[in-house]
Structure P
């Protein structure tokens, strides 16, 4: 079992729009693919000086092949739509974590 983590750095003045999008559009979209389960959204506390606030969105995914197939089918469209919606007000990066215990 893996965790697919996306960390977002959200500009404070688009937080309302972003959190609405996460809850009403993005999480349902991810779950509808049947690839992901157990969404968890968390605020990231950091000592770094940054403009905005970081949030981590995590989903469970069965294995790397499943994640790679989803990535091939969806990433370009997602990135394009995300950029159109938020521009440079929200940036993100993804990471994959393996559950050991």
Structure Q
């Protein structure tokens, strides 16, 4: 495995663990569930800006993944990144997609 692919994979792992650590800690402190988290995303201009930043990034990543899978037609495994965008986050899905995309060409 190349150094570049190892870096992408390390970023995907860190992009899973670090945000989830804080999200789970937030849920442990606040008993409000998903509705409370959505309200927290809109608590102030900074969090709302971050919400829109990540939403637009997620949309662009989904379009990119779908377009590349459509063009390459041998790259179906990359579609796993789309549900990861929603279940884990862009910080996991994007580096994982780059890891998958950087595979050696046969």
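Each value in this text was obtained by applying a stated rule to the coordinates, not by laboratory testing. What you are looking at is a predicted structure, and each value in this text was computed from that prediction instead of being measured. Cβ atoms are built from the backbone, for glycine too; each structure is taken alone.
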### Query
From P, Q, which structure was helix-only ellipticity at 222 nm (-39500 (n - 2.57) for each DSSP H run of 4 or more, over all residues; to 500) = -11000 calculated on?
P
### Message
With distance in nm of label points 7 Å out along Cα→Cβ at positions 3 and 35 as the yardstick, tell me which of P, Q scores highest.
### Response
Q
### Task
Could you tell me which structure in P, Q was used to calculate distance in nm of label points 7 Å out along Cα→Cβ at positions 75 and 91 as 1.9?
P
### Task
Compare relative contact order in percent (Cα under 8 Å, 6 or more apart) across structures P, Q and report the one with the greatest value.
P
